[in-house]
Structure 1
Amino acid sequence: MRVAQIGTGGWGKNHTRVLSEIGALAAVCDRDESRASEYGEKHKVPHYTSVDALIERGEFDAAVICTPTATHAEVAGRLISAGKHVLVEKPMTYLASDGERLAEAARKNKVLLTCGYIERFNPAVEEVRKMVRSGSCGDLVMLEFHRENRMPPHIKDVGIIYDTSVHDIDTAMWLFGGTPQVVFARAGRIRHEHEDFASIMLGFEGDRVAVISSNWITPARVRTFNAVCTEAIISSDFISQEVRTTREGSTEVAGGGGEEPLLREIRSFIGAAEGKNEPVVKAREAVNVTRIAEAALLSSSRGVPIYLELE
């Protein structure tokens, strides 16, 4: 499978590295000529400064899109129309309606469309999901997420909900195995053009709750979550991949230092494009995340809960 990397700044350079390491990188494309040339020469692949040129002259089967969120729909649409399999970095689109159109276009063109919700490939999340589904800790009733850091300098077109909170929105649905019925959020802005801190509550069926706290204010990098179950609490760290299970009178610690989630994500994408496995993140699921992000922003601006009906 020959994969083109579109966008080599920010997170895109990491996709470029991994694709090159596994021998799948076929081309790089970046509107910044110096950056396109740098990564093309570094990884010994052709480089382009426009998607049109890449589609016209490049030899590739699939593409990874790591461009600003506002451009995702246009870039992905052109690649899908050209018959290419596509992995779009999160969020898949800024508007859920654009995501719907992309999903339909992918279906008609018989190509894969998926989205980079990387925490599904985090060994810690995978372990917690196995524990929850096995019932070994009782029933899962509450999830608590904390994601904090200084504002990334390359994020300019969206706020923290679209850039950061979406990870935990997706992970909450992945762990609960369903979609929320209601969203309530409060967000604000201190140093960014868009919101740079937010608290989001997602209400699921059966009074189950996910509480998501994100900010670009605190100086320490925090990526943690708790799964509160009826018989235990499972605590984990997205970075260290450690999983700590606390029951009455005892605590067990497992995990830590597993395989790089991005490598697992890209291998899964290529496998799905080749028909060897099912995509882990379906296009419909990525659209749902965007709908919830839209609802969170609306809830914050209006000060009221937003009720949802998601597929």
Structure 2
Amino acid sequence: MTRSRLIAGRLATFLASLLTASVVIFCLVNLLPGDVATVILGDQADAESLAALRAQLGLDRPLVVRYLEWMGDMLTGNFGTSVGTGQSVVGMIAPKLGVTLWLVGLGMMLAIAVAVPVGMVAALRRRRWSGALMSALSQLGMAVPAFLAGILLVVLFAVELHWLPANGYTPLSSNPVEWARHLVLPVLSLALVQASVLTRYVRSAFIEVLGEDWFRTARSVGWTTRNAMVRHGLRNAALSVVTVLGLQLATLFVGAIVVESVFALPGLGRLLLGAVQQRELVLVQAIVMILVALVLVINTLVDLSYMAIDPRLRSTEGEAR
């Protein structure tokens, strides 16, 4: 099977998953208890006013019709209008999404930069005290929630040392230095926990590599353990590590929602929590759909990266089909 057909298959799976997710999200959001019209007009509103507002919002139409209209609008880039503010949903989400993407992206890059070398060294020194210490620290880091790590970092670096701001956000275009200072603690909160998780998986992947025949052959012909690990071990361990990266990126978006609340960042997570509290169903649907789409994109890229890392998978899939 050619690479183009494999890529087309992955993209078809992505589109089918996205369509299924849209149905589930729309149904779950619209089946939530409560009434948008009552939230807007209040509990004292009369039945006629409530009925008129429901008709104005299109809530009196069948669920299938409303779903098809919602999907049609999304395909044209129209996510609707906020009932409470009258603003375009796209205009409300766009700046918030940028904050969340910076937080998640920088957090994951820092986690990878720490986890890969630490995990590799922990595997190489697994029978020494230093390797055992690295494993113990990573296990401890996995037990600490991101919000608790954030609070501890605030107490240390903002309250005690006064080095960094405890909360707030400055746009990158406004002041790059202040933008970076406000993101240091939130990014560290996410990265420390994720680096601990990734370190465990990286260590396991490299320990498995150390037991392979090809690795022992490389050592027998005069290669040092470090050279064999760097030149060939990284590629062979990459499949397992990339799989975990895909899963952890998805969980990072969930963690970002909590971290944004701790540090008062104007990101997508805080916008979602506010929309849920105010029964802004149009806004909730759009935000959840965007988050699900991002996770599906990540998973698709992970699947495609397998073929780049190990070309044997292309031939294996071709023979299987």
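Data for the structure
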quantity: Distance in nm of label points 7 Å out along Cα→Cβ at positions 147 and 171 from the coordinates reads 0.8; which among 1, 2; calculated: 1
quantity: For 0.20 (FRET efficiency 1/(1 + (r/R0)^6) of positions 107 and 259 (r between Cβ atoms, R0 = 25 Å, to 0.05), calculated) the corresponding structure among 1, 2; calculated: 1
quantity: With mean count of other Cβ atoms within 10 Å over residues 219-226 derived as 10.8, matching label from 1, 2; calculated: 2
quantity: Answer label among 1, 2 for the case where helix-only ellipticity at 222 nm (-39500 (n - 2.57) for each DSSP H run of 4 or more, over all residues; to 500), calculated from the coordinates, equals -11000; calculated: 1
quantity: At a computed 25.0 (mean count of other Cβ atoms within 10 Å over residues 163-170), which of 1, 2; calculated: 1
quantity: Rg and Dmax of the Cα atoms in Å, for residues 27-98 alone derived as 12.2, 38 - corresponding label from 1, 2; calculated: 1
quantity: Identity of the structure behind 33, 58, 9, 0 (criterion: P(r) over Cα pairs in 20 Å bins from 0, in percent, calculated), options 1, 2; calculated: 1
quantity: Read-out distance in nm of label points 7 Å out along Cα→Cβ at positions 51 and 227, computed value 3.6, structure in 1, 2; calculated: 1
quantity: Entry that produces 18 once relative contact order in percent (Cα under 8 Å, 6 or more apart) is calculated, selected from 1, 2; calculated: 1
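Each value in this text was obtained by applying a stated rule to the coordinates, not by laboratory testing. Being a predicted model, the structure only gives us computed values, none of them experimental. Cβ atoms are built from the backbone, for glycine too; each structure is taken alone.
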